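Take a look at the structures below.
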Structure 1
Amino acid sequence: MTPSRCAAVIVFLASLAGAADRKVLVYTRNFTPDGKGYVHDNIQASVEAIRKLGADNGFGVDSSDNPAAFTTENLKQYRVIVFSNSNNEAFENDAQREALQKFVRAGGGVVGIHSATGSERKWPWFWSMMGGKFLRHPKLQTFTVRVKDPAFPAAKSLPATFEWTDECYYHDNMAADIHPVLVTDPVKLDDPKKGEYPGDRFGDSLPLVWYHEFEGGRVFYVGLGHKIEHYSDPRLQGIILGGILWAMGGK
């Protein structure tokens, strides 16, 4: 083998090692005992989008809807767990929940997308970790998204404001330490019940995307992403990518 070819092989192997070290699990489980829980039709599109982001940005991506993936030993191979449109019961038993806790407390990153905050609705630790618990949303509509933290990686490629058509999620049990990245003015939403909640709790800055550090780990959440076509939109792709890289420990 020539020296130049040998060098190329070394670079290639190093890139593979880097991708293995920067590995993500995309988790999509949605389960209710009666089978009546809402399952988003965007899940496959979201997984494919994250796979492409990984291929383009040097991190590996596995996907699963099997809670058996949540063992302490298995999760050691991942830097970030992405709850992508998971909903309702994400786990089958407390051992799986404990594996997630150990992962976070060991410095693992978590990213939640859209209905992820509707997962594990009976588990307060999960709400606190994710930063809030899904409450409801008004009808799908177009609203103005405003960048509140332009320095955060997930917002760096976004304009100061942009129009977006989606479900605008309302959350309760929100963690006091979340840092909003993208917000909207709830007063301008078409929602006959908005006086009940969110009311005036958030002023003109209802959080849509946020991050915080939690029990040793980094957690990022984006509430946008109801429609299949959202996952081919460079704006949402950039938001998700910035969140994943930050949750890995990047800036």
Structure 2
Amino acid sequence: MPGPTSAFHWHEEVGAGLRVAFTAVGAGNLALHVGDEPDVVRGNRRRLESAMGIPGGALRFMGQTHSDRVAVVGPTTQDAPDADGMVSPDGNEPLAVLVADCVPVVLADAPIADGGTGATAVVHAGRVGVGNGIVEHAVRTLRRHGARELTAWIGPSVCGSCYEVPDDMMRTMARVLPEAASRTRQGTPALDLPRAVHLQLARAGARVEPLRGSGPCCTVENPRLYSHRREPGAGRIAGLVWRT
């Protein structure tokens, strides 16, 4: 497990030259829309890129709006796409997804050497995204680009014991996704988005790998992670996938 000042909550080489990571508060706030000076955020991003071993400005971010849109990016893509899922068909674009309680998902196809495409993707799965199928949409987009053997990693997010919601909201989502219904430790209605995302990925044919040795992954309970619920206006951590 990375140390308390590390930029990473979890970081691993998951295949030959393929790395997946989720950042911690040690990386600083990586979002431009939550109050920090833009130059501070850009500095945080440059330091993260250096820690990743990639050129400055190479990391791709999205303009996340809780939509069901999935963007396909390549070397000629200029601006951050307005999307909540992002796919690199050959896996050569370093990708990032930002969260502070929502569920960050990283996906990767088998490498070309093993008969795969090497494609990668990131997904921002909040309550709205889980309900509107952003996870399945990202998987379908990868499949359309030839991906067959998908592996997924689910990053830190608010757990089913901490995400308290109104009863009618829980019941509405449970009608579509019964697995999302949960209760807090006090017995009040809640949503378990990580569990719902795990099941959506499994049903879509993706193998979900655990973050072994990562430590507590609930953003509300772990002070080494940003949480909007615990601290409104907090920064954002990132889910990352890249090649070295």
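We did not get these values from a lab; they are worked out from the coordinates using the rules stated. Note that the structure is predicted; figures quoted are calculated from it, not measured. Cβ atoms are built from the backbone, for glycine too; each structure is taken alone.
Among the shown structures 1, 2, from which was the value 28, 14, 13 of semi-axes √(5λ) of the Cα gyration tensor in Å, for residues 80-215 alone calculated? Mind dumping the intermediate values first?
Values: 1: 26, 18, 13; 2: 28, 14, 13.
Corresponding structure: 2.
Ranked on mean count of other Cβ atoms within 10 Å over residues 88-95, which label among 1, 2 comes first with the largest value?
Largest calculated value belongs to 2.
So helix-only ellipticity at 222 nm (-39500 (n - 2.57) for each DSSP H run of 4 or more, over all residues; to 500), computed for just one structure, reads -8500; which one of 1, 2 is that?
It must be structure 1, since only it matches.
A value of 20 was derived for relative contact order in percent (Cα under 8 Å, 6 or more apart); which structure in 1, 2 was it taken from?
1
Of structures 1, 2, which gives 18.6 when Kirkwood radius over Cα pairs in Å is computed from the coordinates? Mind dumping the intermediate values first?
Numbers: 1: 18.6; 2: 17.8.
The structure behind it is 1.
A value of 18.4 was derived for mean count of other Cβ atoms within 10 Å over residues 96-103; which structure in 1, 2 was it taken from?
Source structure for this number: 1.
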